[in-house]
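Visitor: Structures incoming, each one as structure tokens.
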Structure 1
Amino acid sequence: MNYTNILSNFNISELNEMQQESMKAIPGPHDVILISPTGSGKTLGFLLPVLQLINVELNEIQVLILVPTRELAIQIEKVFKQMGTENKISCCYGGHSVRIEENNLQQPPTVLVGTPGRIAQHLRNETIKLHTTHTLILDEFDKSLEYGFKEEMEFIVRQCGNLKKRILTSATELKEIPPFVRLISPLTIQYTTEHQQLKSSLVLKSARVKGDDKVEALMLLLGKIGNKPTLVFCNHRETVTRISDQLKAYNIDHGFYHGGLEQIEREKALIKLRNGSISFLITTDLASRGLDIPEIEVIIHYHLPATEEIMIHRNGRTARMHAGGSAYFLLDHDDYLPRFLTENPKEEILPDKLVLPKPNKWKTLYIAAGKKDKISKMDIVGMLIQKGQLLKDELGKIEILDHSAYVAIQSDKILKTLQLVRTEKIKNKKIRMEIAS
């Protein structure tokens, strides 16, 4: 197998140390426990060696990957497809039509990734069978247990009658592994010792609230940070909403993200963060792992993390791979820094006056058609340049989903472009287009 071509698809020339160790361990005789920080390349670290276990002549489900969230399932599917092999992968999760998945599963994939609830549903409906599944990967296994998926996972594992390999992954130490997993002489790959990969490039800072309004203090901090890609972590959905309302009052572009939102709203917020239409994402710990949001420069702990594990996952969204990053602890009058901190953060003095961040360079155009409608990036680019009178550098990142597409367009051009293309057709079809709210 030509791994050089696969690595070139990710614009990397060689694997990191953890990935190299995984390449040796996973094809071997032992079950594997892979513990490595968020952002260290775990997904590629287990997907790449799993290719050696696949029988290309067998058109059945050979590898099953269970994950705690739909976002992580989507990310794994994306990475696997980016590898560019001929093996089919299918992705199953709640929040969208089960019929779409049933149609896709009529031709069994080689690799199946999904949340335990939806995979269990397919098993009960006999949409899938796992009698040929030889490899089980439980990604972010501790989170799946925390989310209450133990019963579903136990049911799923019982359906895998011919398992030969079990792989468990986590960003932190696994406290306990339930008997139903049935690990046999596991080999542990441990890369979290003192979290060296984060410590080398993550700068810790603290900022003390001066007045009576913590939200106002957050605004001062965001104004000082400027338009750096930033995640603001809160412990409650209500706080996410309250901060979002304040940002709206100041006309600051931002997104918000928590488990109470519809899947498409969560996806849209991440798309806008990735394409530069927003710089700030206000979120619960749902966004602390398993999301495809690279190049985050700043983490703000609006609420202090309750445990060291939560802090590690939050901070792991920045200082990823070889990039640097900053993590701020926003302290109210009666807040104290967590006892589990092993270093003293640098104190950041908040400004006295609010300076609003500059508007973002990009805004996002929503197109109500996607992959399932046979729409390609070239179709969209051609229309926007020819009919929308855009120059190439006025077009940003394009993401196409099953039934929708999102295009970053220079902020000062998007209204005129929308007026020009509003009545245009793509693939001879009239398609609704609007600025993504």
Structure 2
Amino acid sequence: MIDPGHLNDHLDIHITNGKITAICPPGAPDNVTEKFDQIIDASNKIVTPGLIDMHVHLREPGYEYKETILSGCQAAACSGFTAICPMPNTNPVNDSPQVTKYITDKNVSAHSARVYPVAAISIGLRGQTLCDYGALKEAGAVAVTDDGLPVKNSLLMRRAMEGAKNAGLPVISHCEDLDLVGDGVINEGLTARKMGLTGIPNAAESIMVMRDIALCALTEAPLHIAHVSTAESVRAIREAKKHGLPVTAETAPHYFTLTDADVETYHTNAKMNPPLRSVADREAIREGLADGTIDVIATDHAPHSRDEKNADFTKAPNGIIGLETSVPLSLKLVETGVLSMEALIYKMASAPAHILGLKSGLKIGNPADITIFDPDTDYTIDASRFRSLSQNTPFDGWQVRGRAVLTMVGGVCVYNQIT
């Protein structure tokens, strides 16, 4: 059992009425098998607090052909995630309590992973008028963002951070200077030139990271930087943390696994925003994970239909799915010595819970939201067997090691492969 900063030992855990009631040495007390309806043998497995993916796109309402709340929750559960946080760029946008409540009501009927909605910063994601953050929080939102689009107006972003702070919500920033992006569709560099595509410079991300860090210093409001992809962004976040600013950051498995050179192999299934970057950027992301600059590993799970992704590169939508490949790709960081197992679990479970103010951890009295995974099983990723409605992944056919074998939400096994 590993709960970062709390537990790292061979232990038993007792669950009654959906809550953790005891954590004790194996077999204690005597005759424990007579006291429970079910015994789960997790020998040679790793038991952790439920994994939380704080950055996914579920597409419902509005784009259910790509993903629904139900299919997204099922994909999450079979991947070891007990909770996921959908971004607001749906249709209609999650900019009102009514849409937030629609999402939470749909989650209740899914009987799977929990859903904690992230609402919009601005009405319609238009970057003009702020949403009612107090009402959104009351409806169930755990953070605000205009993810998919940046907040271009610096004054509006300042007011958003002040308003969100007053409401007790963190701001998740999509850092992108659209003027610098222009018509870019891929990282600016050799691969872009070889493919004859317009590139996106690192500065398109890092300039906005630096702006929002400056606004964080001004407002003292919690700021979370989404999908970090560049060395310059890592350096800016590291410096902000040295000065004690309330800044946190996430990256995704594709940014510490692939580079822009892989676009030639995987084509539109490796097209995303921000784009895959250089080898130097990938190494900077790994360093940022190792030294704690980057707090969270999230997937930025972004489903698209096969027809959409089969379009010309310049017209195909950005994004790849990530829920069902996250655990094995992230475990590679442990195998290669970038992170300890405890540090990995912190970034995939404890840190997201802390940032979003969610109750988490293997502690007596807590809800029994638990992930069990086998770090040693070898297999081939097969996108055709995914629970997600979409299959837009560059990792189809990859040989990997490690997978979730049981996901428990409130004491209920919503996914169980332990025999």
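Visitor: Can you tell which of 1, 2 yields 4.3 when distance in nm of label points 7 Å out along Cα→Cβ at positions 8 and 328 is derived from it?
Guide: 1
Visitor: Okay, moving on. Compute FRET efficiency 1/(1 + (r/R0)^6) of positions 152 and 272 (r between Cβ atoms, R0 = 30 Å, to 0.05) for each of 1, 2 and report the one that scores greatest. Before the final figure, lay out each step's value.
Guide: Numbers: 1: 0.40; 2: 0.90.
When FRET efficiency 1/(1 + (r/R0)^6) of positions 152 and 272 (r between Cβ atoms, R0 = 30 Å, to 0.05) is calculated for 1, 2, structure 2 comes out on top.
Visitor: Could you tell me which structure in 1, 2 was used to calculate Rg and Dmax of the Cα atoms in Å, for residues 96-175 alone as 13.0, 39?
Guide: Traced to structure 1.
Visitor: I've got another one for you. With relative contact order in percent (Cα under 8 Å, 6 or more apart) as the yardstick, tell me which of 1, 2 scores highest.
Guide: Biggest value here belongs to 2.
Visitor: Work out the source of 23.3 here, i.e. which of 1, 2 gives that when Kirkwood radius over Cα pairs in Å is computed.
Guide: 1
Read-outs throughout are calculated quantities, based only on the coordinates presented, and are distinct from any laboratory measurement. The structure displayed is predicted, hence computed values, not measured ones. Cβ atoms are built from the backbone, for glycine too; each structure is taken alone.
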